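The next part holds the structures, each set out as structure tokens.
Each reported figure results from applying straightforward, stated rules to the coordinates on display, with no laboratory input. Note that this is a predicted model, so its numbers are computed, not measured. Cβ atoms are built from the backbone, for glycine too; each structure is taken alone.
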Structure I
Amino acid sequence: MSHWTYRRLFKPLLAAGLLVAAVASASAQAKADELRVAVAANFSDAAKEIGALFEAESGYRPLFSFGATGQLYTQIAQGAPFDVFLAADQARPERAVAEGFAVADSRFTYARGRLALFSQDEGRITSEAVLRDGTFAKLAIANPLTAPYGAAAVEALQALGLREALRSKLVQGNNASQTFQFVATGNAEVGFVALSQLVVHEGGSHWVVPSVLHGPIAQDAVLLTAGKDNETARAFLDFLKSDAARAVLARYGYES
């Protein structure tokens, strides 16, 4: 083959190769810039505010998926492409590390939640008395097997000695958001929700459940293995520790 013929054949191949490499590089960069976050339902409103602040600072918009912590963990274990996990407990992030789904040294507690008993009716709830009176047909709780706020609700009922008395009135939501909707729409007269959900809700009445009645609702964040090389994901986790993020947490009733 002549030198001229070689160059004529090689140059288009080289150009095509460079194009493929450029596309692959751009695709890899785009993937690195994506931020997919699995978020416990109780943290939905706070996450959206923190996400907006992070986008304003970094230029990257987090893509949130909300749900019960247990359901999200199942998705993660089945290969869902999340980079970060914001759980409503410590057990699932710890388990994610133990089972190889998360980066060991990335786990930390980003918030401590509070449980509240809520009714859409003004003045209906002032204390635990409404539970003892039992003058309601339905008491909503999140599924205690998958939602930590549901588990805390069951613990509170047990501590008050009312679990068996009220068992027949319990209705379960899949997560904290659905449970809140049961009460907000009147499908249940009262329900246990996250205090954070009441910050943006007008009207109704509620009682903040004393934390001595249930285990602490410590909510952990962790970097998942899918995001271990994602600098945007690491930056978002760092931002969760910032004063700006903590101000949002405090406004939603979370304790640091």
Structure II
Amino acid sequence: MALTVGAVTLMCVPFLLGAPYPAWLTFVGRWVPLLVAVVLIRLVPVGGRTTQLLGLRTGGWRTLLTSLLAAVGVFLALAFGPALLAQALGWGTMIETDVLLGALVQLPLWVALLSLSTVGEEAAWRGYAQQLLRHRGFWSSTLLIGAAWALLHVPQISIFVVAGDLDPRDLAGGVLGVFFLALPLAALVERFGTVWPAVVSHAVPFTALTLLTSTTGLGYWAVLTVTGAASVLAAALLRPRVRSA
């Protein structure tokens, strides 16, 4: 995990210093964790096929389809639940209905396209790293991986803060959001025994904050708090009570 964080941080240094950031780099950068994982698998063999160590086996088409539908449903609920609550309590304003419906119609296409890059991250973090740390227990390993994964995003989000494209609060909010995201992702992988539901749910382009056109000062942090609590609850409900060997 440290190697991955270091590699991505080095990639970000030129852009933190003011170099133009190419949009395609986000897509390519998501494959860096997988590259690091594959190198480690070759250098430090731990037994098992590479696809198994990365969690890429599907478990059969029925299991795969069930896991993908569950993953998308869970992450849509984690996005819309806090956003609708924020609207009801006056913490923020939902995006316009026609814009939302248009985004939902395009959802399958976006998920399919974004999955081409999220597989690079998920195979490394929820596949390889999660299997290596499984002996620590679900919560210990998930929180450790989530913290490392969130740390990885600090230089990435900082690029857009330095460029003026994001507010400074979005650095803290984005890092917290990534950490919360790691919890249900790990639970889905444990539940279905494959990394693919995490790949697809990570590709769902909605969060509670992206569904809101504006939030009050405290509303921003309230939405993050609700999202975090919902993520913990989702992880607790999704993870199997007895982990597979």
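Of structures I, II, which gives 1.18 when Rg/Rh (Cα atoms, Kirkwood Rh) is computed from the coordinates? Derived from the structure labelled I. A value of 33 for relative contact order in percent (Cα under 8 Å, 6 or more apart), calculated from one of I, II, originates in structure II.
Assuming 3.0 is distance in nm of label points 7 Å out along Cα→Cβ at positions 102 and 222 as calculated from a single structure, say which of I, II it is. Only structure II yields this read-out.
Quick check on the output: -22500 is helix-only ellipticity at 222 nm (-39500 (n - 2.57) for each DSSP H run of 4 or more, over all residues; to 500), derived from one of I, II. Which one produced it? Here the read-out was taken from II.
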